[in-house]
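Readers should treat all values here as calculations from the given coordinates under stated rules, not as data from a laboratory. These figures come from a predicted structure and were not determined experimentally. Cβ atoms are built from the backbone, for glycine too; each structure is taken alone.
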Structure I
Amino acid sequence: MTELKLTLENLKDCFPASFTEEQKAKAQTLFLKKLSLAMHTSYQGKMQTVPKAGIWGFNWFNVWYTPGVSSVSTTIRDNPDSSFQLSNRSNLVAVVSDSTRVLGDGDCTPPGGLGVMEGKAMLMKHLGGVDAIALCINNRDENGKADPDRIIEFVKMLEPSVGAVNLEDISQPNCYKVLDTLREECNIPVWHDDAQGTACVTLAGLINALKLADKKIEDVKTVLYGAGSSNTTIASFLLQSGLKPENVIIFDSKSGLHIKRKDLESNPNEFKKWELALKTNPLCIDRIEDAMKGADVLIALSTPGPDTVKKEWIKLMNSKAIVFVCANPVPEIYPFAAKEAGAFIVATGRGDFPNQVNNSLGFPGILKGALMVRARKITDAMAIRAAHSLADFAEKRGIDKDNILPTMDEIEVFPQEAADVAMQAIEDGVARIQLTWDEAYNKAKQEIDESRAVTALLMKEGLIKEPSRDMINNIFTEVIRELS
């Protein structure tokens, strides 16, 4: 391997010719995990704090700190909203997690989510020009049980310091209570990326997949496999976008959701599932095999695979079947296996396979748009508008069955998404600031470009050191040996 920038293409070129597609997929996963651990060890994380104001001499300390800064304190005291102009609050997001559901790894203890939360902060800065801080909190009681009320209290206490809060990797049902409470009781946007972010990007991908399959959302039969915060929110967004409830069947770990599931009706922790059970699956189908017969769309966000979704199920689907298998770190079925079973379009949550459906396409632009107009909340309409923004961007530059969404390196998509979200916030009446679309776009683009320029300058000057090529090659060789 000679390329420092790792992509699916050059990785594949380095695999032994004897490797099967499944071996290559396993090797990619293992290599990326080992490389990630080595890189995080080398850099000791991903984020640092850098001033955005200069120090041109000793007296500038007196301007930025005491005695000059007293005027800032008293101005904010007299007008709390001026904190948005006089501090970085207007462009600062807190990424808050209790680490009870980290990717596909479950409860990782309070500090276990730091790698993911720093990753969110890194993507916000690089893709959205937004500053973010990773905050993993200990909300466990004396018995080790995670308490949602402690998260709620923490965020309310934190609110005066930030412009928005991104909730992440909080297990259900706690995540529902935390989001629903904070959305209503805070005066800044509180966003649950696992739910709203994933739903936004899934909707964007499905919009373009349906175009390529020449199908309409109001006509398709759709199966959602998994009923966690992601898929329940996806179901809500799809229903708001024209999917007919009678054409939807949702599965949790027990069976299909439907009106006969009295275990859901009697369980207050399952209210989100029960709401969907009352609307969908009127035939009360319980078996996944029965649900998959003639299905046009499968959206799986359940247990990581690769054998969670069976090839036999996909073979039961309609022609030009659309399969989204988005569990991390390993999809419920590998894309090559899904296509062997007859799938027309396959998407996963990973960037080393085609059609990455990942909320990294959503939250940088959505949060940027909300912050620019100082929105009080992020409405469903704002997230759905972002989905159409992503889909429109991809369609304009060209889509095909292996390319239904923008990728994270198509940086120009993010200011467009931010501007579209800002306009929807104004339309929804949750914005404190009025901007035109062009003003929002130009502001977002400038700040994203400046953010990326700072990182590029640090890399160029050697202040962010280049990884060792030998170390990367050694890790790759180790993986090949393990799997040969």
Structure II
Amino acid sequence: MKLNYLYISLFCFSIISCNNKEPQQSIQPNNEATHFSTSGKKITVYTTAHSTNLRLTQTNNLVFSNGKQPLESEVSVFVEPNKTFQTLVGIGGAITDASAETFAKLDPKKQEELLNAYYSKDKGIGYTLLRTNIHSCDFSSESYTYIKEGDSTLTSFSIEHDKKFRIPLIKKAIEKAGSLTTYASPWSPPAFMKSNNDMLHGGTLMPNYYQPWANYFVKFIEAYEKEGIPIWGYTVQNEPMAVQTWESCIYTADAERDFIKNNLGPTMEKNGLSSKKMIVWDHNRDLMNQRANTVLGDPEAAKYVWGMGFHWYEDWSGGTQLFVNVEKVKEAYPSKELLFTEGCNDKFDPSKYQFWPNAERYGESMINDFNNGTVGWTDWNILLDEKGGPNHVENFCFAPIHADTTTGELIYTPSYYYIGHFSKFIRPEAKRVSTAVSRSDLLSTSFLNPDGTMATIIMNQNNKTIDYNLFVGTQKTVIEIPAHAIQTIIY
């Protein structure tokens, strides 16, 4: 079913007006007590639920009362506000060529609507984090680089290609949001630098091009910043263990480690870019521990690395997502950060725009990843067309919002609202707070925002409505959550 955004927006938004020696974030609780109190606090509940019209809708105003020992038969969520953990960097999505090209096909009113929907905290869901691609990826209309083929000196380097669609959209997003923490990822070096002489189908970066490729990163950062787009960080390689039909390049753990410590790290340092956050791995949770042990376990490589990025595609066959691996990396390398860098629902089918399990996958992943120490969470394309593209190898997928370029209509999927339950209410610099549930019926996480407000997210994947106690310290309230719903409780 295709939704009319004007109706939904009026209904919903009118209601909801590096150093290894010195750990920076730890999976261990912060020793500084926050002294958060529920005294005099109002409780506001926002709900999105299947088989209802509730979409980020304010559904209740409550108050706390003195809590008593809960019974084992009751479902409870326990928040201990004086135990805090990692600090949030941000939540957002990727502006790819596909997103920008689709955006350009919208009329000005729909463009403004899309920008508000993602980047306005008041009118939308307040994205604060942005990922983009370094030259082409699969979600580009064609393969391209920023240099002429064979130019290892990079004298022909130019980002002119990106100035047509991608850079204008990024600038508009930054203007709407006020600021965006922006990082970039390469899918493949130019073909002549690779063992297979092809940007597609895997291959490896040949050792004699390690340095020119490191120089390429510098050129990209300097060029984008000259355009007024601050680059906060970068990943070394998107999905370095995947041979894809699109742009891809294989790095073993040893190869990534050596490229970092011998070329990329020193090159960034030499060019005054050591403050840019270097992110390793940028692939699935399944092999992230081995990559961490190899790269982060090497002091000469690790000194350049801010943290580890990861995706969710290891469960593509329907298996269980490996959330524990995220926890194990943080446990082993507490001074390094964790960033979810990409996730989407693939196998695009326009009849499934409103397929609820797609949204629940976001909620489950975000809650578990945050509870295991992740400091930021990045969705894949912010916008795709009615075919799930454009994509030059037909690797079509879902986005939270699609544009039907034949009608000009924007189609909002449930995933948009599920992400919004986090991004709208949990702001950068928020600290995760100790939260636990008494039954597996519910998932939950909490963050204490810089302005002193607490946001607790509750997710119910069951087919039944559940009444639960929300305990905050010794105070409690009772809340009802519908079947297949997500709630954000603000207090």
**OP:** Given a value of 2.5 for distance in nm of label points 7 Å out along Cα→Cβ at positions 235 and 275, point me to the structure among I, II it was derived from.
**Re:** II
**OP:** Compute distance in nm of label points 7 Å out along Cα→Cβ at positions 259 and 403 for each of I, II and report the one that scores greatest.
**Re:** I
**OP:** Taking -7000 as the value of helix-only ellipticity at 222 nm (-39500 (n - 2.57) for each DSSP H run of 4 or more, over all residues; to 500) derived from one of the structures shown (I, II), identify that structure.
**Re:** II
**OP:** Could you figure out which one of I, II the value 13.9 for mean count of other Cβ atoms within 10 Å over residues 147-154 was computed from?
**Re:** II
Original post:
For structures I, II, which has the highest computed value of Kirkwood radius over Cα pairs in Å, for residues 67-162 alone?
Top reply: II
**OP:** Rank structures I, II by Kirkwood radius over Cα pairs in Å and report only the one at the top, that is, the highest.
**Re:** I
